[in-house]
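Take a look at these structures.
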Structure P
Amino acid sequence: MATKKSKSAKEIKSVKKTVKLENKKLDKSILFSIAFVISAVALSILFYNSLPQIITTHWGINGEANGFMDKTTGLTLVPLLMIIIGLVLYFIPKLDPLKENILDFRKDYNKFIAVIMGFMLYIHAITLGINLGLNINIGQVLSPAFAALIYFTGSMISKAKRNYFIGIRTPWTLSNDKVWASTHTIGGKLFKGAGILCLTGLLFPDFAFFFILAPIIIASIWAIVYSYKEYAALKK
């Protein structure tokens, strides 16, 4: 009995030590996220006086400007959204009934948060550039940003364990660990492939938004259908 207790105590200490080490590694991703938010705020302040009173903040699928704001609101919006989204993404796993499973891939999840913050900073910088007079094809320059975001989404979900907030959450993946694992393995590959296909927009700027949206939609539908088929096969 003493040997079993001793072994159990050692295992607990080992797990705690691993968690502490992982948390130290996670801090790098958190710091990057904070740095991206600070950079967005700095850009807004730096170029505030150089921008017109009304700025373009949204473009349609054809690349034409169709949304405008006064510059104070426009320059505040993205940094504020970055703060809100970053905090929600960081803390929401703590509410998950299966939050222990998230600890297994929390390092990759925090990297993903940093990627989202970097993505939003990139959009903010592009928006400023266009409003400062740069001749930029919005679809073309967004292609590599979406490519990186979707590729890292695939990388993250391929390592995700069953939970209620992160990943491909269908009734079938949430009800079975095997279905979750197989769906996220194939889903990770699908989203990585979709991310790579997003780069096609660099070569065909007039169809950039098509090459961004189509691969994402196809990958999503494929993963959902796959999860159902995997669940149905297990029930036979």
Structure Q
Amino acid sequence: MRFGPADQMEITRDIIIIGAGGHGAEVSMILQDRMRAGDKIRIAGFLDDNPGLHGKLICGIPVLGGMRWCEDVDVSALRVICAIGSPPLCRQVVDRCLRLDMQFANAVSPEALIARDARIGTGVVIFPQVVVSTGVMIGDFSTLNTGVSVSHDSQVGRYCNLNPGARLAGGVRIGDGCYIGMSSSIIQNCSVGEWSIVGAGAAVVRDVAANTTVVGVPARAIQTREEGWHER
């Protein structure tokens, strides 16, 4: 991880958004807010492997093609943001970009409240009305959707997706690749193991093992997957 200022954007760089679905459209809105706030960036376009989207405009921004588009351009002049909500698919796309020597940017809403000592990785997306408190660490390629709150000294791993309204109390630990459902809550000092899923509205009051899906209030396990399931 290469941590830096939460709102640091690559200036005078073209940004490519990977993923032209609804999540990608929302990421483009964050970047446009950054531009209105004075960041010197340009959204060059979307990439999406759905051929039905190629050539279309999403929020006024063109879909340039699929990932093969990168093979015909000088990627050193670009920065990319992965706008894919599924943690396993996000990791696959990120790995593909890294093999092409592509570099990543962050998309951090100017309407997010982030502590000065918070540590934010690379390729991170932070939506409006997010609160990231003191001592927090957010891992590479993770997304904090609208209204997420991460309290003091918590850690969020890589490739995580914290859905709108999720609440993490102080000292929470979230492993790599976790999907934290909308309006769920995790009480202080609990941990969620890597590649686990917390259902919408769930209340996590005890540690969650890796590769486990939990739902309900209080949260209970309903599924355990084999280690490495996300790589298949």
Structure R
Amino acid sequence: MPLSSKVIRVPVRLVDGHWELQYGGAVKVKEGAIGELHIDRMNFNDTAFLKALTERRRVQVLPAGTDLRVALTIKAGLDPSLRPHLLAYDATPHDHTIKISGETRFVSIGLAGSTKAQELRQVDGSGLWLILEGREPRGIESGVVNLPKTHGLEAVDSLNYAFTRLSEVFEPWRKAHTGSIYERVFYREPNNRWYALKDLRDRALASAERQLIKDLWSSVAAEFSTQKK
């Protein structure tokens, strides 16, 4: 998880079961303060604990049938037949990000079932899954993604390819049709506002209204706590 600009890195050393400053003295912080330790794996003496911290697993975030929105930059001269697939400006209430401009319009896509490759691996790929290492997010995986039925667009096997295909059709002016799905693909919270997928990945708790994120990470924390025992 990215560190806030207000977070101070404090080098510490474990001495007689207590954390002290690396060069001596107590770590002078408030009672109940929460932080993170960055420790080389060679220093762990409990293999089960280390496994719990590093084990990779998949956690379903959104089920099949969920609607997602892709932010695309629409220029003048777009094929008129594509206009009906652009959502109304007020249909996707969201907080602006650095990737959103006055030319941005949203296009709807849908999460579907497992891809053929996932079926062969006997892995449930339906919907959207977060890939974790311990409790750290390492990526996002989807099943089949349904695209608007226009200009030869068909269902694809990943969100990255979904963005590429949409960009090729709706952003023909671009020299390259790649982009960050974490900043360009939006999901909806129960408060009916839309947020970039990077919030799910980075655990961005912007407010108490971000219920989906709170529920997700509470579930991960509970599972992680059980796994360590």
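A compact table of results
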item	result
Computed 1.3 for distance in nm of label points 7 Å out along Cα→Cβ at positions 110 and 142 - originating structure among P, Q, R	R
Label whose coordinates, when helix-only ellipticity at 222 nm (-39500 (n - 2.57) for each DSSP H run of 4 or more, over all residues; to 500) is calculated, return -4000 (choices P, Q, R)	Q
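Only the coordinates and a few stated rules stand behind these numbers; no lab work does. Keep in mind the model is a prediction, meaning the values are calculated, not measured. Cβ atoms are built from the backbone, for glycine too; each structure is taken alone.
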